[in-house]
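In structure tokens below, several structures.
No value in this document is a laboratory result; all are computed from the given coordinates. Please read all numbers here as calculations on a predicted model, not as lab measurements. Cβ atoms are built from the backbone, for glycine too; each structure is taken alone.
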Structure I
Amino acid sequence: MSKLFVQKYTIPNEKCEKSIALLTDIHYVNQKEQKVLLQILEVLKKMEYDYLCISGDFLDTSEVKEDFLLSYVESLAKLSKVIIGIGNHELTNSRKKAIYSFPQSFYQRLRKIKNVKVLDNETYVDGSIRFIGVTLPLDYYYRYHENLSYFIRYMNLKYPTPYEDKYNILLCHTPLPFQKKEVFTKVPFLENISLILTGHFHGGLTPRCLYPVLKGRGLIGPFRKIFPKHAYGIFKRNSSYVIVSSGVTKISQVQKIAFLDSCFAKEITSIHLTKKK
């Protein structure tokens, strides 16, 4: 059995009392991940939450050959509404070539499942909450390696004005831009974003026993960045809380050192939005 842990956060606000379960970086390839996903399903069945959010890298590549994920998402959707964002791995068609494609057929099938919302630069409003799923371009990740200026230009082009009402939750796969305070001054859209749900850093490949010591610092991050900040945990920028889940998969099957993935605990994130201060 894989090691699982539930990381809990409480976020104060003035607009709603809701609970969210967050998964990220599942990196599904084939049946080898199925046991872990079924184990996660059993844990989720025992939790109380209103929404399940998946903030990117549900897939490891854009080639989906099995129906397991569809039936799995159907099971998740029986427990709560499921909100799915897009990460960088859903966009890549080849790990060796700069040829990319979006797995439209798979996500079109996901969209047909009751209680499931796929947010590809789209929004979903449910009562007092608005979910916004930002899909960052492939160039942002693979050509410009998460350049901050690129992010600012893209966000201002795609989202020129902020949303003025609701409790706004942003699903954005990478937390890196939100580490910089200048992003919140140069991207007006972020002014009314209360909560940002991310992953991408795989916990910085940090054993969980070191979390209290390193306090969010990872050992290695995306694009082989050494000792990245905020590789897991929670931090605040302006009025926005940013949650970085360490994710389900730390080292994908397609990597030569995939056997080391079992050394890392897999995270389910539990977030309680409360009006109590």
Structure II
Amino acid sequence: MQKLTDKEFDLFRIYLKEHYGINLSSEKKSLLYSRLRTLVQDLGMNTFEEYYNYMIKDKTGESSKKFIDRMSTNHTFFMREKDHFTYFSQKVLPYLEQKHKNSKDIRIWCAGCSTGEEAYILQILMKEYFENKPGWNTQLLATDVSNKVLNIAYRGVYSKESISVLEKSWQTKYFDEYNESTVIVKKSLKKDVVFSRFNFIEDKFNFKKSFQVIFCRNVMIYFDQDTRNYLIEKFYYATETGGYLFIGHSESLNNTNVNYEYLISSVYKKYDN
């Protein structure tokens, strides 16, 4: 098949920006080629433009989903940026327990959850904290734009090596052996994590209730500043007053106009009234 032309690269680059907010620099041309080449070939097409036209004419949206599955960068692991989880457990959960002791309703959104490790750690921390405090609803929402990673997350099968960073008691309490090299998340943990597909750019933030905590870490590094501003503003209005926003250590809220208070590195709180 032919090489990826500059014109074809621009078609996909603009599409990614408009539909998913992803800012693809010109240096990523070879990356796009390598990730789409086999897909285009498997469809029996000779050019990338032919595939592009096929994708935008597909009214079912399935072609677009397969495209973003190929183009999404999903790199995560258990206890990534561990200090955030320590702060969540030692500072955020006690605050939420006191503030919501009447409703006993915890509402957390793990946005850009990738293959699920972050969402499961958050749920483990809540189960550990509220273990002897009955009546608390700790079900959390975990979303990603890629169906591929959501399927991995929902299945909950991970290598034994990947969970070796967790406390020994957690390894036996929240995971079952799947085979000699892998484990699977126990149903008692999985049932309280709701995985769903969500596109930050195209889907409306029409949640019934505001979140108390939003984790969106290492996602905005793929967006330009205007898209980051748009997303942070959406997060702000989707968070209750006094709620928290966790972002990646390589990200910041600089150049944004929202009223967040800086707490520790990459952790912010929506100002109380």
Structure III
Amino acid sequence: MDTYTAVDQMGRTVQVPYDPQRIISLVPSQTELLFDLGLDAQIVGVTKFCVHPASKVTQKQSIGGTKQFRFDVIEALQPDLILGNKEENYREGIEQLAQKYPVWLSDIKELPEALDMVRRVGALVNRAEASRQMAHNIAEHFAHLGSATLPLRTAYVIWQKPIMAVGAETFIHDMLTRCGLLNAVAATDGRQATNGRYPTLTPSQLHAADLDLILLSSEPFPFKEKHRQVWQTQFPAARVELVDGEMFSWYGSRLLTAVPYFAKLISRLAQV
């Protein structure tokens, strides 16, 4: 099979076939992107966390989790291209796969890197024009996104016990900023709770952060209304809202629906 040298977002060189026919995706948001680019027939393996599009992923072979690959299953699938991500996958597993297969990795902390990934993955799988148009549409949507009237001091919470929130240098942080929200966990005004990309916090630290808003994500911890009510009681000075974690953290084609979702959220936050 004829190949060419591609460079991934980690700066790694990868020998990729010109027309990959057996693709494995190790990242849920990139799996959805591949399906939305029309690669149904070429996708042979996905992770157990790849849930969109629901009607299609269930027809594909599961290769395990994003951080626990089933190498025997991958071997049986004989992929000619594997798509992964620096943060969502684990280094040891990726290195083992890269010894036998072309493994292209994304590395995304901001919207421009997500748009770059969309275009470059599209080129890898012979969907260059469709991916360029998709990236253009996403960029246009964000260009017209309004923002919160006030820079609400916000904590975006992703886990319950222990409490974990989203800090700086994360894609979610970038999405919060684009919505006009001030990520208090990543702030540098002396009132921040702590540092780090995904810090573990105490209730006292959250209180000290002087929060206006607490966003409880639907993933990875599945926060529900019962949790929101408890948090609202515990933090009466802040407004506590449930949010769709996929909209904030999925950096593929899901971004096409993220902007309308963010616009509704911003509108809701403006209501007293």
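If Rg/Rh (Cα atoms, Kirkwood Rh), for residues 151-214 alone computes to 1.07, which of I, II, III did it come from?
I
Comparing distance in nm of label points 7 Å out along Cα→Cβ at positions 15 and 87 across I, II, III, which structure shows the greatest value?
Result for distance in nm of label points 7 Å out along Cα→Cβ at positions 15 and 87 over I, II, III: largest is II.
Comparing mean count of other Cβ atoms within 10 Å over residues 111-118 across I, II, III, which structure shows the greatest value?
When mean count of other Cβ atoms within 10 Å over residues 111-118 is calculated for I, II, III, structure II comes out on top.
If mean count of other Cβ atoms within 10 Å over residues 119-126 is computed to be 20.2, which of I, II, III is the source?
The correct label is III.
For which of the structures I, II, III does the calculation of distance in nm of label points 7 Å out along Cα→Cβ at positions 31 and 223 return 1.7?
Working: I: 3.9; II: 1.7; III: 2.5.
It traces back to II.
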